[in-house]
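Asks: Next up: some structures, all given as structure tokens.
Derivation of every value follows stated rules applied to the coordinates shown; laboratory data play no part. Every value quoted in this text rests on a predicted model; they were computed, and no experiment measured them. Cβ atoms are built from the backbone, for glycine too; each structure is taken alone.
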Structure 1
Amino acid sequence: MTHRVAPPGDADTRTRILRAAAALFHARGFEGTSMKQIASAAGIQKSSVYHHFPSKQDLLFDILSHTVDGAIGGLQEIAHADRPARERMRLAVRHHVVNLVNDLDNVACFVEEGKALSPPHHAAYVAKRDAYERCFRQIIEDGIAREEFRPLDVRLAGFAILGMCNWMVRWYHPGGPNTPEEIAANLGDLAVAALTGTAPVHPAAVPARAVVGSTEAETGR
């Protein structure tokens, strides 16, 4: 079986297409974006987009796969580390938030646009998403077994924590009043507080007024 060797510049073009598509899908949604718009944003002809991606579905799936594949390895290491569950949960939330901030367009696509995939692609996407979510559930299960966390519905608790973090794709933008590290620390504290039934460790780290004000400003509400 022969494999096509990418000519010089081919990989760069593919990367430009992926970046342009992710930014447009984030801003306009998958259904609201055309291949012509992606080509224009990437500075190439539409035929060049089809040379790399046979369809818009293939392009979206590549974005989503790249996003989770690039993040899950580090998360699995955290989930299986020989550390207290509380510490692992804070590290897992930090890992998730930092990846979201550094790769905002791609993560926003993963959170918002997976529903647009056709059945074969959607099944593969769900498998990757579930593998990622299992890392959070593993930490919660371990914490309950070790009596670090109170008894909870593990599945619902995992959804709640990831939902809290993923909502950042709706309101976060660079240059806001809080750094990614501050946001990660506070969300990590909130996650642990919910799992243990105790008050957050750093309740005053980010003033409530600043958080509400920044959210309203960043979402336009």
Structure 2
Amino acid sequence: MASSKHVPTMRNDDRLVARKLLQDNPMHGWDEIWKKRLTFWDVGDVQLALQELLQSGSVDFPRTGRALGYDAVLIAAKLGLETVGLDISPVGLQNARDKLKSIPEDLSSAIGKVTFDEADFFTYSVPDGQNYDVIYDYTFFVAFPPERRNEWGRQISALIKPGGYLITLIFPLGLPLEDYHGPPFHVEPEDYIEPLGQGWEKVYDKIPGIVREGREGTERMVVWRRI
């Protein structure tokens, strides 16, 4: 089933512009991408696949603790977790903070539970005993070159506590494997297995039942539990 809400798309020339911005300035290129609105992943609303997962009751997520993720308001409202939205771009963070000022009524329980921090995920750390119960990754995995994916996996394992959950909304599926340069970089569901390594079990794997128009066949929701 598809939703009729408009979905931003990234034309090939837009992708090349974004790639050039990151090549010229890996640290601040994301700021320019936000300023130029080359943010195809940002639909201006919660991700329907995440909403479907949290409402389904298919995974016994914790109801107290801490979470890290882009759809921070939805996670905080539905799970009741203190939630951090992490981004390297000040412009992207300001966009998120602006949206926080106009939370819809059905997500108002998130008020006071969400913060947004500017940080580089790969160097981000938390104090001892404050590891996360839930981490949510949507399009971050495809935002950096694939050769850094094992580094991503080590950092995920360092940030999440034993028994915690990693939610991966895998998107966009179906990109060409050859003669294609990201971001977004090519991704398949099995690409997460090696970076995560031992100590994880897959507890949920489903093609979303509800997707936005234009995204049919490009999303998959997989949840991992750290054991």
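Asks: Can you say which of 1, 2 returns -0.43, -0.52, -1.02 when log10 I(q)/I(0) by the Debye sum over Cα atoms at q = 0.09, 0.10, 0.15 Å⁻¹ is computed?
Replies: Answer by label: 1.
Asks: Next up: Given structures 1, 2, which gives the highest value for FRET efficiency 1/(1 + (r/R0)^6) of positions 19 and 163 (r between Cβ atoms, R0 = 30 Å, to 0.05)?
Replies: On the way: 1: 0.65; 2: 0.20.
Ranking 1, 2 on FRET efficiency 1/(1 + (r/R0)^6) of positions 19 and 163 (r between Cβ atoms, R0 = 30 Å, to 0.05), first place is 1.
Asks: Follow-up. Starting from the value 0.65: which structure in 1, 2 was FRET efficiency 1/(1 + (r/R0)^6) of positions 35 and 59 (r between Cβ atoms, R0 = 41 Å, to 0.05) calculated from?
Replies: Computing FRET efficiency 1/(1 + (r/R0)^6) of positions 35 and 59 (r between Cβ atoms, R0 = 41 Å, to 0.05) on every structure in 1, 2 gives 0.65 only for 2.
Asks: Next up: Computing helix-only ellipticity at 222 nm (-39500 (n - 2.57) for each DSSP H run of 4 or more, over all residues; to 500) gives -23000 for which of 1, 2?
Replies: Only one of 1, 2 returns -23000 for helix-only ellipticity at 222 nm (-39500 (n - 2.57) for each DSSP H run of 4 or more, over all residues; to 500), namely 1.
Asks: Taking distance in nm of label points 7 Å out along Cα→Cβ at positions 51 and 75 for each of 1, 2, which is largest?
Replies: With respect to distance in nm of label points 7 Å out along Cα→Cβ at positions 51 and 75, the highest-scoring structure among 1, 2 is 1.
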